[in-house]
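What follows draws every value from the coordinates through simple rules; no lab data is involved. From a predicted model like this one, the values you see are computed outputs, not experimental measurements. Cβ atoms are built from the backbone, for glycine too; each structure is taken alone.
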Structure I
Amino acid sequence: MSYLSYVMTMPGLETLAFGEVRARIADAELVKFSRGIALFRTDIAPAELLELRTAEDVFVALAHIKGLGPGRNALRAVHGATLNADVTQALTLWRRAHHGSLPRSWRVVSQKWGSHEFRRIDAGDSVGAALQRMLPRGMRQVKDDADIEFWIWISGSEAFIGVRLSDASMRHRNYKHEHLPASLRPTVAAAMSLLSRPTSDDVVLDPLCGAGTILIERALAEPYETLLGGDLRPEAVGMARRNARAANVDARIETWDARDLSLEPASVTRIITNLPFGKQIGTHEQNVKLYMDLVQEFQRILTPDGLLVALTSEDRLWETALRKHGWRVSKKVVLVVLGQPASIFVAARA
């Protein structure tokens, strides 16, 4: 049974997220990219979509509305699109994904960006009013803790209405028991792992590992030879070790200064790391010297054919440091991390 689905991801990672979809589902047919969304058609079992690691959430699409006006007439369009949707098929797919019986409760979640003459909650009410006419009588609408969620997402003149297949564990991960300020989203760490072109021979290093998210996501993505990580803060090292154990990941994690690593020259094939943004951790002034020092140390320990994947909001500073030391940037992915512009750089020694 073919159906429309869409994944939500961090804005800027849409193509990477669909790339992961295609790697798992050869017949997935792209329909459209939108801000933080990849819409596609597939006939795969919906439970398999829940295995995606770069997606924050996965949905069965009920409606995709284009040309939505800013006035209150848009609410009638939203209501009508919901009434015309194949809700029966969506419920069937949701049950297949969760191996369960018909859900007993439901709610509507609404998100909106842009200038409109109606509120986010008004759009949600329009969807809810239509669903009340369509859903089985045994299902009751609730405000919280519903068995099933119907989401409406509006951005400017475009809207998606869908049934959420995923839950909070897709974006937050069950292994991540402990967090640090500026801790990286697991979905972004998964995207960085894919950008590193993983192989089973990889000796992977995260020299600024924080709570260990990148190391764990790389371990769960593909086979590897060795995982190495460390941080200047002993409390971060302890958290990373405990999170790795929770994920059943074997990694060597130490307390160290990333500018002076206790590693042999040319001993690492992949460096994947989240650099200090100079906001919650450090300052721009500190980063000016830190980034130069890090590039030199990374150059020492990375193999000639190795890859460096680094995330930062200090784009110009990091790119200047790379080019000054002769690195070649092969790819740059611009994204939004919790409302803040940032970039993932993929670089190699020239």
Structure II
Amino acid sequence: MAANVMANDTPAPPLTPPASGRGIEAALPERLARAIALAGPIPVAQYMAAANAHYYATRDPLGAGGDFTTAPEISQMFGELVGLWCADLWDRAGRPDVAWVELGPGRGTLAADAARAMAKAGLEPPVHFVETSPALRTAQAERVPGATWHDTFDTLPTDRPLIVVANEFFDALPIRQLVKRQQWHERLVAAQDLLFLPIAGKPLPDAVIPEPFRDAPAGSILETSPAAVAIVRGLAQRIARQGGALIAIDYGYEGPALGDSLQAVRGHAFANPFEAPGEHDLTAHVDFTTLAAAAQAEGAVAWGPVSQRDLLGGLGIDSRTSALAKAAPARADSLAADRSRLMDDMGTLFKALAITAPSWPTPAAFAGMGA
């Protein structure tokens, strides 16, 4: 989540969600506190996974009446340009039969806009959503009625190339946090009644800390996301074997780096991530360098990251803004404002990483960015 941009979209990794409905909301903090009282403090990753699984299973968090707004909800241009990116890559790959996949598809807005743009280019693939939230599946079905849903990527088709879109998905996956005192420690979450707070756990051996950070100053925090790495590695294996591509768009950085990026958003404002677990969205910045390395380890090709500004600029957002304004002059000012929000407010903080099969062509907007 950006410091100034309220934009994040996607469920936590595949977990068993609580039953749909909001009647169990108040029970989550009690359940976590009871588990901590019985077994001791839990890792930040376990706390984040439980909180986000509950949060996304029990509500539609998007829009003015929700907690945050994502790029596809800002403007149809975002989804359309992502769709054109997919269609262009598919066309230059020889127009194979593919499956189109979105991880954490929100309300289905991006998918609907992308499908419309892809169809104009001749690409009308079956749509697959990886989504566990009952509330969001309902919204997605309204916008993309022919979609197929999956709890994890393991059940995606194995008989054709996959074109995978992950917009603001990886930021909501659980992270480990390591904190430096005199030594490095795993950061844990303790509970006193219903008050949750981070503490330092047992010391960690130096071997688990990247060498450049072993002598970092006290108070430093190092974040990793084993869940994100596992998902990228699994999808990269599929893409390398079956063909296809993945584009991940999120706020993040090119690591390695130190810093505490765990944050919470509720009602379009920042909140304390250790208060009221399950009642707000927990996210952390994405380490694109680590994700690229994970993809390469599985035989795929990694491209980028590039900034969202460069991605959308390279895909023709200025031309699309002008065309929409010409067709609807009354919307010209709002279209310009939407473009500015995507390109200026979010343009440098948000980045895009592409992953392709070795035999697939260079993706648009990533020329010269192969890793």
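Hey, Kirkwood radius over Cα pairs in Å, for residues 236-331 alone derived from one of I, II reads 14.6; which structure? Going through each structure in turn, the value belongs to I.
When distance in nm of label points 7 Å out along Cα→Cβ at positions 44 and 180 is calculated for each of I, II, the greatest value falls to I. Please state which of the structures I, II yields 12.4 when Kirkwood radius over Cα pairs in Å, for residues 76-115 alone is computed from it. The correct label is I. Out of I, II, choose the structure whose coordinates give mean count of other Cβ atoms within 10 Å over residues 212-219 equal to 11.2 when calculated. That value comes from structure II.
Among candidates I, II, the computation of relative contact order in percent (Cα under 8 Å, 6 or more apart) that gave 13 used structure I.
A value of 3.0 for distance in nm of label points 7 Å out along Cα→Cβ at positions 60 and 300, calculated from one of I, II, originates in structure II. Given a value of 43, 17, 15 for semi-axes √(5λ) of the Cα gyration tensor in Å, for residues 100-275 alone, calculated from one of I, II, which structure does it belong to? Only structure I yields this read-out. Here Kirkwood radius over Cα pairs in Å is compared for structures I, II. The highest value is that of I.
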